[in-house]
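Below you'll find a set of structures to go through.
Just so it is clear, none of the values below were taken in a lab; they were calculated from the coordinates. If you're wondering where the values come from, they're calculated on a predicted model, not measured in any experiment. Cβ atoms are built from the backbone, for glycine too; each structure is taken alone.
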Structure I
Amino acid sequence: MKPILLVRNDRYESFGLAPGALVWAGFDIRSVNLTADAPLPPLDEVSGVVTFGGTMNVDQVDEHPHLAEVRAYTRAAVDAGVPYLGICLGSQILARACGVEVVRGPVREVGFEIVRPTTDAASDPLLSFLEPEETVLQWHEDTHDLPPGATLLASGDRIPVQAYRIGERAWGIQFHFEVDRTELEWWLDIADAKIDLEGEWGKSAARIRAEADRHIERQHKRGREIFRRFAEVVRAAETRLG
């Protein structure tokens, strides 16, 4: 079985739960650090692709040239039927690759917030296990409309597009189900040292940590389950193509 590719778009990203969960599901993993100008492998060398988050807008290609490369790679994966999972910025890259503009949202979302799966999520291979209300980890300021032909899988009161699927094998998920407590602590320490988190984002690091105390166990279980299910999608796709 070919490895699942993990794509790093930002130096603050550590992949969180993904490596352990995917290895536990029986896959080798391959990672590419685009911030260090590492090349993306040919799509026929991987069985699935997971693109992770970042602090930039998808159209900042002058400052971050790798964004144009990963956008084209994402479009190629969708066209080839290679299972694809985009998380936060990765979700926005998927939307942009499918012709949707990614813009500044009406609010910034950070910390643990409620999203609601749609009726279509009940039959979705990745998200069918979610509860009618899920408290998920958010950290984003950009958003987008639903791509043409996509199926909306989860929505929020302030940001409507929280999760969607394109075709049978490509997902965009705005919230950070991959982040574990260790990575969250890194992010909070970095943000606290650089910005006024409460003034600019509406929540202090202390408040987000208190939210994590209540919700991190579910966060970990949910993240591992989504990656396990993505591995099953990859395995099924490899079996059909093989």
Structure II
Amino acid sequence: MSKVKNIVLLLAGGCGQRMHSDCPKQFMEIDGVPVILHTMRAFQEHTAIDDIYVVCAPEWKDFVVACTLSGKITKFAGTFSAGETSFNSLQNGIKGLNAIFKNDENPTVIVHEAVRPLIDSNIISRNLHTFQTYGNAITATRSNEAYMESSDGISSNKSLPRETLYKAQTPQTFSLDELNNMFRAADEKNIKTSQSLFTLVREVCPERELYISLGSELNFKITHPEDIETLKAIISYQHHKK
């Protein structure tokens, strides 16, 4: 019986609108290295990862390929075209994997956002262990904040107990077969978008138990300009520590 492959599907299709920049955040340089290359290196160095596929806009394909060559990302296996939304990009990535893997193959698909460049081997290992134990894995962290709930952003009359709250991150891991089932169910329910893979599962399979894999506060998502400054400071600190 052949080994089940562990495939990374790296989502890099964002256009960087909230960064107020012409360069999407996943391709910005930090310490002379594009963000996406920082991310790919973590998966390249992990012994359990077999292949890395990147979902990106067609005009950035050559840039991604150049990154993999300069960064010696030997596990890079190709790109798929991004869609208009992250939902569409994920859908395109899954379709691309279906064209590569035959019916009797069912690889493990580790979905990760390219704009979480501080992922490390421990996060990846824990995620894969959770998947192998339970059949899926959602990376998440406990929250230490106090939460207010508001429908208008002006006032609040309700709080949420932080003891029960987790912040979902990526990677989020499922078998390719299960991802196909999710998107078929989404199509049947006419669901055309969702905030993330995690929220899509909740919408199409509300009874499906999802299993938490411990993440890290360092595994944050670059969304706003101040996140870039935080990332620069952390990478500089890590370099000095070495």
Structure III
Amino acid sequence: MIKKLIILVLGIFMILCCCAVSYVYSTAVVNKIKYPVFGVDVSHYQGNIDWEKLRQQGVEFAFIKATEGSGHVDESVADNLKNAADTDIAVSCYHFFSFDSAGETQAENFIKTVPKESINMPPVIDIEYYADKSRNKPSLEDTEAILTPLLSLLEQHYGTKPIIYANKSVYSRYISQHYSDYPLWIRNTRGEPRFAEWKFWQYSDKGMLEGYAGKEKYIDYDVYCGSREDFEKEFNLSTRRTKK
């Protein structure tokens, strides 16, 4: 009886340890055969990036932070776009959505920062809680009043539907009812997202690669939902330069 109890306690301890490790490293298990197209997302926190070094480690696409709200511009966006263009990594830029400023001025901030010709995937709107928003959640109506014109103006300017980035909570509250027809980039570091049809999946915020040296030692890992052929075809990437 005592032996069985000890085994049971040890078993529970090991399960808790595994859960703790999973929480600390925030990395889901990904089927790389099912989802072979690997990418990252970056900002000034990764510092000076050697994009060719990232490419050599299998990075095929990247989302680069460009703007935030109606006035902030990421200090590294221009250099990242310029240097990434020297590789065959497909790139887009993302805008960190503000619940506190008009969609029209947020769109203007992004458009003047990101030239059409500098990206070869749709622009991204990153919607997540910040400050006290997770406790005091903005209403659906107030959020839609900002998000709808922002999406519309970006689609009009770039000629394609923007991608929406969200986690399960934000998706359920703000996106699922009226914006689910937009391509989705879902954050879920616990496992493959099952609650929405996604185009991209951010599965880790604790990745580590060579080729950057900023304040943040980690880099986010992402995959595309489809084959490499699907990826090239969907974003018309067949003319990308092939680095030898």
Out of I, II, III, which one gives 8.1 for mean count of other Cβ atoms within 10 Å over residues 152-159 as computed from the coordinates? II
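Going by distance in nm of label points 7 Å out along Cα→Cβ at positions 200 and 224, which of structures I, II, III comes out largest? Please report the intermediate quantities before stating the final value.
Working: I: 3.5; II: 2.8; III: 1.1.
Checked I, II, III; max of distance in nm of label points 7 Å out along Cα→Cβ at positions 200 and 224 sits with I.
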